[in-house]
Structure I
Amino acid sequence: MSLSTNHFELFNLPVAFELDNAALAARYRDLQRSAHPDNYANASEREQRLALQTAAQINEAFQTLKDPMLRARYLLELQGINLSDEKHTLKDVHFLMDQMELRENLAEIMQKPQPFDALNHFIDSLEKRTAAHVQQLAQACAQAQWDAVVQLVQKLQFFKRIREEALDLEETLNV
């Protein structure tokens with residue numbers, strides 16, 4: 001196994017958004033078992049360092065491939081598309097308005113008579129919207145519509161951030 005291998009090659013999977021998650025997990029366990037640094041405890045310092053790098057690459061690849069948003073970002077990278085470029089800004093005005101509304105809704109939860117119920121409803125709504133966007137992402141990737149993939153990944157990044165903020169609020173409510 002080469003450290004320059006892309007994540008899909010590392011796991012013997014086709015370069016595609018849709019993955020067999022069971023095959024991914026099984027291959028991960030196999031790779032971890034064979035490359036685990038403990039297997040190289042009596043090896044040379046160079047071999048130990050290489051084993052550690054390989055195990056880190058396997059972990060990074062698995063974390064990337066198992067998460068739909070990270071997997072889509074990685075597919076974009078393989079296409080030479082860097083989301084950090086300033087030219088990749090979210091152009092969906094309706095979604096930008098939706099972001100503002102979601103942020104306002106989250107901010108108002110503390111004032112609701114039943115904040116836990118309101119928060120649970122908010123999180124459920126986010127999860128449904130995230131799932132719908134992941135389905136759209138799968139279609140866009142399958143059709144190599146990379147501009148649409150960029151936009152959908154950016155939307156999913158927002159959903160992930162606001163979900164994390166909602167979970168932080170849940171911790172605050174539990175105190």
Structure II
Amino acid sequence: MILMDVDGTLTDGTIFVLPDGEEVKAYHVQDGLGIFLAHLAGLKTGIITGKTSRALEIRAGRLGLQELHQGILDKKKVLLDIARRHNLDLAEIAFIGDDLGDLEVMKMVGFPAAVADAHRAIKKVARYRCSRPGGRGAVREVVEFILKAQGRWKSLSARAAEIKRISQSQ
């Protein structure tokens with residue numbers, strides 16, 4: 001399973017506040033494709049974030065994430081619950097983070113990953129440090145790294161290209 005933070009990880013951390021108070025965030029299409037590829041590989045995905053956003057609910061639904069936890073102050077408790085419900089050992093979970101709110105869960109999982117512009121404490125505990133910053137394809141980079149390490153990248157990327165070709169011809 002691949003879990004991640006949102007602000008600064010799945011986004012670049014920029015938040016636009018509209019006059020009505022609604023917040024707007026931008027998501028990179030490469031990260032969405034990375035999540036799609038993870039699902040093709042049979043990996044589960046999810047988000048644990050301290051903020052709450054209706055737009056994130058919509059994005060998570062479109063991406064088919066199995067877990068979405070918003071407004072979470074104690075990410076450790078949620079991580080343990082997710083692992084229990086999915087019958088996963090913590091060693092089978094990756095977490096992609098960027099800042100201090102992610103530190104404790106990153107210390108607990110088997111594969112902690114840091115976006116390129118993560119806080120130095122996050123980079124210190126990460127087993128993988130992205131070359132790309134948050135919100136600019138870092139999530140895709142981690143997914144690709146995992147799938148290559150598992151020897152599944154070539155077949156899945158070819159399958160994704162075929163799905164794209166078929167969908168564009170219809």
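Of the structures labelled I, II, which one yields 4.9 when distance in nm of label points 7 Å out along Cα→Cβ at positions 38 and 118 is computed from its coordinates? Mind showing how you got there, number by number?
On the way: I: 4.9; II: 1.3.
Label of the originating structure: I.
Give the label, chosen from I, II, of the structure having the highest value of mean count of other Cβ atoms within 10 Å over residues 6-13. Max of mean count of other Cβ atoms within 10 Å over residues 6-13: II.
Looking at structures I, II, which one was helix-only ellipticity at 222 nm (-39500 (n - 2.57) for each DSSP H run of 4 or more, over all residues; to 500) calculated from, given that it came out as -13000? That value comes from structure II. Taking distance in nm of label points 7 Å out along Cα→Cβ at positions 30 and 102 for each of I, II, which is largest? The maximum falls on structure I.
Looking across I, II, the calculation of log10 I(q)/I(0) by the Debye sum over Cα atoms at q = 0.08, 0.18, 0.19 Å⁻¹ that yields -0.23, -1.14, -1.26 traces back to II.
Throughout, read-outs are computed from the coordinates displayed, never taken from laboratory work. The structure presented is a predicted model; accordingly, all values stated were derived computationally and were not measured. Cβ atoms are built from the backbone, for glycine too; each structure is taken alone.
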